[in-house]
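Okay, got some structures for you below.
Just so you know, all these numbers are worked out from the coordinates, no wet-lab data involved. Since the structure is predicted, the reported quantities are computational estimates derived from the model, not experimental observations.
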Structure 1
Amino acid sequence: MRNRSKYYFKIRSSSVFIFLILCFGLIAMRAYQLQVLEREKSLKLAQHQYYYRRITLAPHRGTIYDARGRELAVSIRVNSLYAQPAKIRNKWKTASKLAPILNTDARRLHKLLSSRKPFVWLQRKITPTQGEKIRALKLKGVGFIPESRRFYPNFELGAHVIGFAGIDSQGLEGLEKVYDRYLRTADKYVVLERDALGRWIYIPSGQKGLRTPYNLYLTLDLRVQYVAERELRQGVMDLKARGGMVIVMEPSTGKILAMAVQPSFNPNLFEQYGPDRWRNRTITDPFEPGSLLKVFLLAAALEKGIAKESDIFFCENGVYKIGQDSTIHDMKHHGWLTLRDIIRFSSNIGAYKVGKRLGAEKFYRYLGAFGFNEKTGIDLLGEAKGNIRPPKSWSQVDLANISFGQGISVTALQLITALSCIANGGNLMKPYLAQRITDERGKVVVEFSPEVRKRVLSEATCRRVTSILKDVVRRGTGTLAHLADYEVAGKTGTAQKVDPLKGGYSEDKIIASFMGFVPADDPRVTILVILDEPAKSSYGGVGAAPIFRRIAEELMRYLGVPPKKQGWGKRIKLVRTSPNKKKKDEKGRKPLNHRMPDLRGLSMRKALAKLQGEKVKIKLAGSGILVWQQPDPGTPLKSGHKIFMKFAPPK
């Protein structure tokens, strides 16, 4: 009997043990199914259960840096203000207290507080000052949730290139939008509950992709950008222009060092401006380049061998009639001019005769080779490609117009890319803004390098073109772009704008321009300056060239380019002068110039020496080299005139 009891006990024990093993096995299999095989489904189900109790927060974005690692766009932690309407008794009172702090209408807040929803945003991403004032009110049912906000520490600087991100941290314009998939991480949600320590409960988004954002390094140089924007802004103001553009490119690589547009905008407050101000006109707005196009006509003529620098063309004494109704005019009445002088004096009639000898088909092919009938491929959205009609549709009047840059539309970026082709020896480069993308540890994820699109000219032709462009600056229409210590190769441009009301060209609406590279024989930078409808100094050589000079002069010092070796090694003979003779000489000395000289870049001693003999009052600040002066160079000096000079250590 006892043996039988033991037998049944073992059976029962074994059965229970097997049953428990099966149960645990089923639980483990189910857990594996839910945790591994059906993880995404389970996560979505959990999120769906929280749907009415979760809030999507703006995700963190990666940092954008300039070429030297200086921050251009960062993400900062800010508070957003929310309310739980069910917990607020006196909604009018709460709305009235919040309205003046949030700079909004109390009725709008009251409407939000009267909502039946368990949660409403009152204002996203408020300032720290607003947050302190609201905390001091100790309002029930009102609280803060930390979010990420995009901040641009340099404000307007580089705004048209960098762009901006929206309220939910999505890239909306510029590089913020182009590289959004790298800069943005996955969304994050907060549940309307707190844990035991009072912290908000966060749940993952369930989206595939980046968990941490990447950082973006640009070719843009913050200092170069600052100089370009400062000088362009001052030029637009001085000449009362409608707007303007400046691009600085490294010709050997295609790197964009600066891209400035006026008027500009503050990306931190982008919603206060319209889309018209956001637009990067250097790539979106084609225009007629005017005499700038003569550079590429010259290059094509020399490359094809249809003319030499010394070939002469009769320029009809400044007036040349084509057909029955069209007449070409030059600013000055030129007779016979060499090809070199046609470019130096910017003769429209001479350019037409060169274009006629080259022929429409060949000219069109070279314009295409320089990239004027296609996009440059820069890493920005919204690029236009300009407009060049096929040569079969060109009349003699069309050929004449296109030879001196009318009847064709190009973008500023196309122009500087084509000029850089001449500066670097004949390679048409692809312009670019992004250098590399790195992860949070600094490891390079994507790297961008210079890219040659095509070979356009021989090095010999580029040298010949450069020689003529140096003449333009030395003793042609571009003398105001001349630098004392560096040789400049450049070209002026003045183009009439089309008047849509009259159906022809406007008499007073002008685009003034200058483009060039420096140093001419070993170019470090190519610079393009465009002024839209300047009311004063409407010619490119008068309005745009001085802006080019000021930018180029400062960039040469910043980039550490040594000046040309002119006059070095001269012997200096020292002669002892008697005190009486010295006093007599000083008494009889007359001022050499009654206009304010350009003293920028000089030491304090040299700057004061330049002003010796002028009866002016001088105020000095700082030490080093002169970086700012008032009045501007060329201003007439009168007796007792106040002169302010600021010095800073050389970089």
Structure 2
Amino acid sequence: MKEQANGRRTWQRRLSRRLSGLLDRYQPPETVVLMGTALLVGLGTGGGAILFSWMIDAMGRLFFGWTGGGLPGGIVLVLVPALGGLLVGPLVYRFAREAKGHGVPEVMEAVALRGGRIRPIVALVKAVASAITIGSGGSAGREGPIVQIGSALGSTVGQVLRMSDERIRNLVACGAAGGIAATFNAPIAGVMFALEVILGEFSARYFATVVISAVTASVISRMAFGNVPAFAVPSYELVSPVGLFFYTILGLVGAVVAVGFTRVLYLAEDLFDAWKRFPEPLKAMVGGALLGLVGLAYSLAARAGGWGAPGEPVPFYGGGYPAMDWVLSSQGTAGILLLLVLLKTLATSLTIGSGGSGGVFAPSLFIGAMLGGAFGQVVHGLAPDLTAPSGAFAVVGMAAVFAGAARAPITAVLIIFEMTDDYRLILPLMLATVVSTVVAEALNKESIYTLKLLRRGVRLERGRDIDVMQGVLVSEAMTTDVETVGSEVRLAELERIFSETHRHGFPVVDGNGDLFGIVTLQDLARAREAPGWQERTVGQVATRSLLTVNPDEPMWVALKRLGARDVGRLPVVDRRDPRRLLGLIRRQDIVRAYRVGISRRLDLQERADRLRLGKLTGTEFVEIVIEPGSPQAGRRVRDVPLPDDCLLTTARRGDKVLLLHGNTRLEAGDRIVALVAPERAGEVRRAFGG
């Protein structure tokens, strides 16, 4: 196996040298290269979407046709998802663990931390694993896999041509846009998804190439599937302006459901991860079996009660598109639809949390459609003359739940518009998605995508890793030799102090040395406008309402607080005694902290690259909790006896994430993330007493 991997890498290097050599020899214009590679990625992603869709259909026929032929229906409902998990778990564990889960966070991480570099094998493993998962009834969508597949294709093109990190990130975004465009026949939404979610920024330098890739992929998919919307929805419109009130309430409810869905999903992942004694590759089988039991219980209850929703074999298996078509046509009762909200949440959590492969986009649309349909049934029954049928609320509910989960309101509005090919609900869509996004942000700062990265110690804002400033504590950057002025000092004396020190502001302390406020040159200038200002005291003009920071907080928190009020200095106070002044954070301290963070990040990246280029061609991330009795509690990182091919990357301490370096002292309760070869993982755990 190792010889095959070495042979494959040798072939890739030869191809890379030849193609990049051609570019160097003929030196085509940069625009030609960018547009040509974007076109190539769009063609590949469009073709990949067609092939992936065919694979899912083929797996569905295989599992529920040939495999289940002749078996009782109840056994098939349980056996097939379990069999799918039995195949997916070892496949992902052995060949590409990045293919586990829903895929989009892995692409975001590659863009933010690795210059967009994704291993080519990820595309192949993700396609096969997701096709098996969805085809065998796993509750997941196809959009996450095709985004990861398209992104891996774009990354591979960039790496083969030896492009810069910036261009590779651009091609990754092209692949993601092409994947969404081809899967849902939604090129505009594909472009916005790539910019809003994957890159986290809207930039003219990315826009043109991303559009070319999305349009190309969409054209390729239309050649195979036709130019038809994803959902055949009756014509709905806003009946009365009063209806906007009900859509606002739906946005609020959608936010709560979206956050609940996110939490249940990661709770399931935590429970399966905590099951240490069970083999990791077989956990997806257990998740599939549990999903099958849920499906069996639903099937028996629906058959006994004479109710149910369309979808074979049960509505919440796979993507759930037949059931969504059903509810978008104003079908179903509120009770059944709310039950499907709960069952789809549970089914997706079991599938993805146990290690299955698939996206969360389609499940969030399913949950939103059922929620909106149930809400619409109630509202339309109460005010039939003021509201549209329940199908209109189902359309808006899809956008509201997805926007609340992904924090991508623009993408949510555009993709629902393109998937339904109906513009008349645009006002309710816009209102509900914005309300849902704002409320969800207040309930939980992280989206369903960024939360997965945060749990790995990676915090993203606007698509960029802010872990550089997160790895530096305020106590490391603050100035401790702080010049202060007393609250009883006269303003005439304060003017002299400003003139001599050339400072723009000072912390103000009272007679006991406790923090009283802040006084700046602007405060003095305003005071000088009044007669007799020289006799007034500093305490009379100082700012008392202060933004402060604690020494154990990361520097990115201080940076955000400084920017929120555009102040030039931030007092550092004791967490237990907010009036005790410990230091001061100024603009120059931020520059110094950033340099420290960059230095640590470069050191970490250098060591990781050295490991990746050496023996660790197949590493894994291992999370270790330092128990109170661990021999490493209280030690510095450099003193921990570890194998040479192990790298400690981050530590979660409470609600903070620390970027580890040699001088960092470990504490009991820290959750350490280590990069290590799979065969050395046990040795690393034993070193920490695990």
Structure 3
Amino acid sequence: MRASRSAASLILGGSHPALVGTTELKTASLNGLKTLTRPRSAGRLVTPRKELSAGLKPQTLLKLEFRFEKGGHGLQWQNLIVTGVKGQAKDLGVQIGWRIYMIDGLLMKTGAEVWQKLQDAMWQWRTVTVVFFTDYRAIRMEEKIKEEEEERREAERLAKLPFTSTSDEKHLEQLKQEFVFQGYIDRAEDRAVTLQQLQRVVDFSKDHCHRWRDTQPSHMSRNAGRKVHIDHMNWCHLHEWLVRPACAEKDCSLVELLTNQEQPPAFYLVHYWGDLVLNCLEAIKVHMQSRNLDQSTPYWLACCANRPHSLQDAFCSDLKATCFYKAMCAAKFQVVLAVDPKTDSNLLATCLSRLWCLYELCMCLDQPTQLDLVQTKLEIRSPVKKASMVTQFLTPEEKDAELRTTNSGYKAKNDREKSFSLQIMEMALGVSVERAQITNSQDKQQILNIFAGRDLSEEAPEKHEAYGQVSARLRALFALAFWRRVMGGNVSDSDVHRVQGKLVEALHTGLRQKSLELDMAFMQVCSEKLKMLRACLPPALQELKLDLRETELTNEDIIALAAGLPRDLEDLSLNLAGNEDINDDGVEVFMGKLPSKMRSMALDLKKTHVGKELMQRQGNYESMRKHLAEQAAKAIRCTFVNLCPSATRHMIYTVTKKNLPPMTSDS
């Protein structure tokens, strides 16, 4: 049979058509290009599957007919491979190891299809045609490919199954490959962690936590026994599956698997271990952004810094001997509290009701502390982010803005704090170590005994006077952080007014410091807020610094303030700049109402109606007193009493004292 002409010759014409694009070239330049040639293709490389397909040649296929009037077919097979022959199949010469390829012209894919086709033919009492593939080498190659494919699928299936325990060999191998021991860091307070290092831990967890399970009992976790997902992974999961097993061999901390360099903390992070790891990471990012910090800023986290297999200094009768106090001291008592959002398992701000979190915060009660509270969102399922951070004072960046433009720093602070939840603040102002929860009862016993000043091995009493004192001091710590955020609210709002009352009570009952600094600059201060200010000052206060710039105060307001100051107060720094209604008369009465133990006072009276002579002495308490005494001796002091009716049919009583110039001979 003659071969047909090529498609190119049929299209272009002739037995040797001209090459496309060569019609304009000279004949001499086309020598050797008389025929169209196909380049050698890379597809000619032989692969196992191509070799198998190439084996399906007519000589490797055998077609046989089975007639059921002679009895059964006599075939036995497994996965299309003949495993036994008898009767008709044996007489036809079928060999064990052949593969059933086709039946009645239909390609067979499974052994069940073979059985169905043969059964149908037997019931219909008709002849059936079976094609066998007889190339043993190709059959074995195909079976090998199938086995490798099944092994691969089984490996993928096993890779998705949870580990049986945290000590699973494969799990430990993964941890050992990722987290190599870097070297010991002697002091726990030098084992802070950076955001980049934490991100590495989270990235590893994201890729592998699908094989981790929630090992907590069902009464403690709603997800007990279920797979862990990165979106729902908390610090307990991370500690159980990563920190403890990874640190076991070297008896080290997680930080010592990340670096061998000492990393003293810039901030101490307090967080609930039931909080999501991703939320805590987000809280650190919000804090770094709010304070304009570098990405390499180290934070101290107990889960990362402590050695889980040899923790010995977590509980001590003297708090200063604990690893937590030492770390907080290294961070210069710059503390960050990450507030956890509401989840399926936890209520909003669970950290405020956990004894471990309150225990860590107790480390800073006797020290001047910078407490930052960070909120990422109120509910984990909510798509709306309400990232906010509350601080007692302006951040360094806001202070710089305030120096450049008056009130700009305070406006930036208000914008930063305005979305912080009032509900969280109210919860913080009602914390109680007595009602706080904890998982381990032995830990609770030791913590409560530390608060009560008892032996750690004794049974902790259910009620103790010291519990109330510690709780009151914690509430005062939160009150100082919330001061501007709460006091800047409108007293006509019932919710705000309720929280303001709790804040005042917390400061009055919980403050133990002898010195206090409060900032109300640029607020709308009414008589109600001044009353709350006087009520919040603890009776034992000795040193007070108040910023009341541009709060629209009058002489009567500062006189009432002086009368309400603690009687033991010795040093006062008061900024009254920008209150234009204040004059010499108000300052004079104000000075007379100050506590008798007052030793020094610094007033800032810029942009008021105070006279030049008094203005020059505003920073010297004794000089001001002396000047006022001299003026009183020279002048005639008059008291003006006014009784005026009001719209409510009540009489308004006002008293004004003024100095008249001395009488002259002409008078």
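In this comparison of 1, 2, 3, the computed figure 13.7 for Kirkwood radius over Cα pairs in Å, for residues 216-271 alone is attributed to 3.
Matching task: 308 is the computed value of volume of the Cα convex hull per residue in Å³. Pick the structure from 1, 2, 3. So the calculation was done on 1.
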